[in-house]
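Structures given as C-alpha cells follow.
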Structure 1
Amino acid sequence: MPYNANTGTYSYNIGDLIRIQGTFKDINGTVVDPTNITLKVKVPAGTVSTYYYPGTITRTSTGVYYFDFAITASGTHYYNWAGTGAYTVADESSFEVVSSVF
C-alpha cells in the first residue's frame, strides 16, 4: 500500500484487494471489543456499503478487526468503523484509488 507523504493518504489501483483494519480502544487506550461493529465504505460514486461483526467482518484479536475490500473504481473512498454495546467508539478515514489507462 503506497503511502503518499504529500497528501497523507494511501493510494491503490483498481483490482487491488485491500485489508481495511480497525482497532477499538476505550478512553484509557485499552484495546476492547464492542458488542456490535459496523464498517461503512463509501465509493466515489456515492454508494455506501455496510458490513457487520458478527458477520462479514473478521476479528483477529481483542479489539482488532478487518474487512477485505475489492477495489472496483478510481477516486476517493471513505470508510467508517463504529462499535456499540459494551463500548462505543468510532473512527473514519479514506484512501485513494488511481485511474488506470487500461
Structure 2
Amino acid sequence: MTFIIRILKIHRFQVPRLLQRHSEEVRALKEQLRRQKEKNQKADKSLRSTQDELSRQRSQVKKLQQIVEKKNLGEREKLASKLTSTEAALDDSNRRVQVRFIVQF
C-alpha cells in the first residue's frame, strides 16, 4: 500500500506539469492555426485578384477579336503580307532585268 501512496504522490506532483505542458501545447497549436488561416486568407485574396485580372484580360481579348473580325483586320494583314512579298519579288525581277540589260550592252 505504501508503494501505491508513493506512486500517487509522484503523480500528484506531475499532474500540474502535465497540465501546464498540455496548455502550452494547445496555445502553440492555436497560434499555428491562426497563422495558417491568415496565410490562407491572403492566398484566397491573391487568387481572387488574379482570377479577376484574368477575366478582364479575356474580356478585352474577346472584344479585340470581335473588332478584328468586324473590320476584316485579319484579312488586311494577310493582304499586306502578300503585298510585301509580291513587292519583294517585283524588286528582285527588276534587278534581274537590269542586270541582263547591262550585260547585253
Structure 3
Amino acid sequence: MVTCPKCGKSVPAWKLTLLTNFSAITCPTCSAKLRANKRINSLIGGIGGGVGGGLGGLLVTLWFHTKEVVYRMFIIALFPLIFLAAWLASIKFMKLEALE
C-alpha cells in the first residue's frame, strides 16, 4: 500500500490510477500535495510497455502466420492483463513525494 510521506497514512489505490509523472494528488488525511517518484513510475511504465509490446507483437505475428483463433483471444486478453499488472506494480512499488 502507498503511504503519504508527511502523515504516514495510506492513500487509496483508486487515486493512483490517474497519477502520472506530470500530475499530483492530495492526501485525504493531511491535504498534502503528493506526486509520484518519476524514476519508479517511469520504470513501471517502461517494463509494462516493453512486455506488452513484445508479447503483443509476438501474438500478432503468430496469428498472422497461422490464422488460429486462439492467438486472437490471447491478444484480446493480453491488454487488460498488462494494465492490471502495471496498476498492481504501481500500488506495490510506487513511492510518493510531497510537493513543497
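Each value in this text was obtained by applying a stated rule to the coordinates, not by laboratory testing. This one's a predicted model, so the numbers in the text were calculated from it and none came from an experiment. Cβ atoms are built from the backbone, for glycine too; each structure is taken alone.
Given that distance in nm of label points 7 Å out along Cα→Cβ at positions 7 and 71, derived from a single structure, equals 1.0, which label among 1, 2, 3 identifies that structure?
1
Using the calculated result 3, 12, 23, 22, 17, 13, 7, 2, 1, 0 for P(r) over Cα pairs in 5 Å bins from 0, in percent, pick out the matching structure from 1, 2, 3.
Attributed to the structure labelled 1.
Comparing FRET efficiency 1/(1 + (r/R0)^6) of positions 31 and 79 (r between Cβ atoms, R0 = 30 Å, to 0.05) across 1, 2, 3, which is largest?
Once FRET efficiency 1/(1 + (r/R0)^6) of positions 31 and 79 (r between Cβ atoms, R0 = 30 Å, to 0.05) is tallied for 1, 2, 3, the winner is 1.
Which one of 1, 2, 3 has helix-only ellipticity at 222 nm (-39500 (n - 2.57) for each DSSP H run of 4 or more, over all residues; to 500), as calculated from the coordinates, equal to -36000?
For helix-only ellipticity at 222 nm (-39500 (n - 2.57) for each DSSP H run of 4 or more, over all residues; to 500), the value -36000 is produced by structure 2.
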